[in-house]
Structure 1
Amino acid sequence: MRLISYSTDGAAGVGVMVDETGFVALAEAAPDLPGTMRGLLALDDGLARAADATAGKSATHDIGDVTLDAVVPDAAAIWCAALNYSAHQEEVGRGRSEYPEIFLRTNASVVGHLQPLVAPYGPGVTRYDFEGELVAIIGKGGRHIAEGDALDHVAGYAVGNEGSVRDYQRHNRQYGIGKNFNSSGSVGPWMMTSDEFGDPYAATVTTRSGGVEKQNCSIGLMLAKIEEIIAYASKGYDFQPGDMIFTGTPASLPDTVKLMEPGDTVEIEVTGLGTLVNPVIKGDPA
């Protein structure tokens, strides 16, 4: 099952996709269910009830007629893994820590599929980079989660662009604001449930900008696997349904850079999952 979060006429909703562009509004098919993705995931049987309510139905809406929000627009936490592919470590000239390197993003920094990414070029900003990634979405919360149980806590997966304003990222040892400019990253086009997506490590992430391939890497090359990230973070954090985890980006292909500029259209594809597409527009200078 593939689910989207969307807004229309000032109201938010959850939809279940029936083809590549058409969806059934969950509020119409099952008005007794929560109207947000986070609320739906918080129900033990929320996804099963959504599947039952929309099974066999034809599309009632098109994604072109609504604003697609980040898959979980009000996530309690958005965790991100840094330096999680060997080639990316070599690319940036930094070695790996003994432990997973993770940091946080804000909801305001992430938009949905087809929504514009805002490039803050101006004095002090010369590099705004894409980072194509697989995103894991928590369905069952918990603390002190064992690695062997961690994937049972994942409701599904999405595609992510962990857009980074490099100049500000390098101001100090903390990633901080460089990873949290408003509308600088994205996640979508939908959440595909774990049972439909299958083995995340069998997939490949590919990034294209202007139709030119810039990244292509097996997700199986990830260093700290999803289960390790969840187990490590859960030692101190009580995961909540709807939390999102950006699992790290691979290196760019030889003779390419991850730069995003106004006028670009960035496409990030994870095989078997979907393609996240975002235009890049010019924003106010930093």
Structure 2
Amino acid sequence: MNLIRQGKVKDVYNVDGHTLEFVFSDKISVFDKTIPSLIPNKGETLCRSSAFWFQIGRSFGIKTHFKELIPPNRMRVRRVDVLDYSEISRKTTDYLIPLEVICRHYVAGSLWDRMKDGSLKPSKLGFKSSKEVKYGDKLPEPFIEFTTKLEEVDRLLTKREALKIAALNQAEYDEIVEATLRMDERIGEEVEKRDLIHVDGKKEFAFDENRELMIVDTFGTSDEDRWWDWDSYSKGEFVELSKENVRQYYRNIGFYDKLSEARKKGKPEPKMPALPADKIDEISELYIDMFERITGESYR
């Protein structure tokens, strides 16, 4: 096999003209930067969680690129081309749609940041314009946004921009939204059995050789999605059971503010500090515990 791409979290190998192999590492990234620390067991939990959801999706008619799980941390998938915007048209087939689809069910994360600074109004989320929105509020309906996928730093897109750069027609756009909502509905039903709340998550899609939609990459894991504990939430507490725990750590030590300031001013970005040993142990245990709560399977 030939290594064709090293990502922030997983490496991609070419198996043959139709198949890729994902190797999930123990690396971790936040804010589009890789942390100089490894999290033991992380790669395996992400790989197995992703395989779980691909098979769930297939069970109710959602097409995926998943082929087989190779324990403990490898997965084989159908190959598609990764193309520049200029190479894509509405007749192009067999390519990665260069968008990330974010589906939100609660007010949290960057959505909350935009609510606080006034750049996002309650009415946009389906609330009454007079409502005082609070962190953790359940949204009246799922809120879907699109961001770039292949740019150095993800940026939010308008619907018009998403249609243009991905060369989608309205029906294809609607199909992506519908598949996202159907998958998230099933995720929510599944994890509710284990007292988890699916707060939000991202998904990626591709077209096959017939320009039929497939869900690809990974989703429904502790990296791509945000989860809360139901019992804690019912008491007004928001216990972050995902990579968000790590994001909060870097927010609390002031790194995120420094990074944001540098990006706004176009200055060199600060070097990301490593995680302390006790935090690494904590996060490793979190990934194992969340694999079991997300899938209902035993890690060992």
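Any read-out appearing in this document is the output of simple, stated calculations on the displayed coordinates, not a laboratory observation. Predicted model only: the values in this text are computed from it and were never measured. Cβ atoms are built from the backbone, for glycine too; each structure is taken alone.
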To test your reading of the models, identify which of 1, 2 gives 17.0 for mean count of other Cβ atoms within 10 Å over residues 108-115 when calculated.
2
As an exercise: helix-only ellipticity at 222 nm (-39500 (n - 2.57) for each DSSP H run of 4 or more, over all residues; to 500), calculated from one structure in 1, 2, equals -10500. Which structure is it?
2
Where does the value 2.9 come from, among 1, 2, when distance in nm of label points 7 Å out along Cα→Cβ at positions 12 and 132 is the thing being computed?
1
Mean count of other Cβ atoms within 10 Å over residues 100-107 - highest-scoring structure of 1, 2:
2
Entry that produces 3.0 once distance in nm of label points 7 Å out along Cα→Cβ at positions 84 and 116 is calculated, selected from 1, 2:
1
Using the calculated result 19 for relative contact order in percent (Cα under 8 Å, 6 or more apart), pick out the matching structure from 1, 2.
2
For which of the structures 1, 2 does the calculation of P(r) over Cα pairs in 10 Å bins from 0, in percent return 7, 31, 37, 20, 5, 0?
1
Computing percent of Cα pairs over 15 Å apart, for residues 172-235 alone for each of 1, 2, which one ends up highest?
1
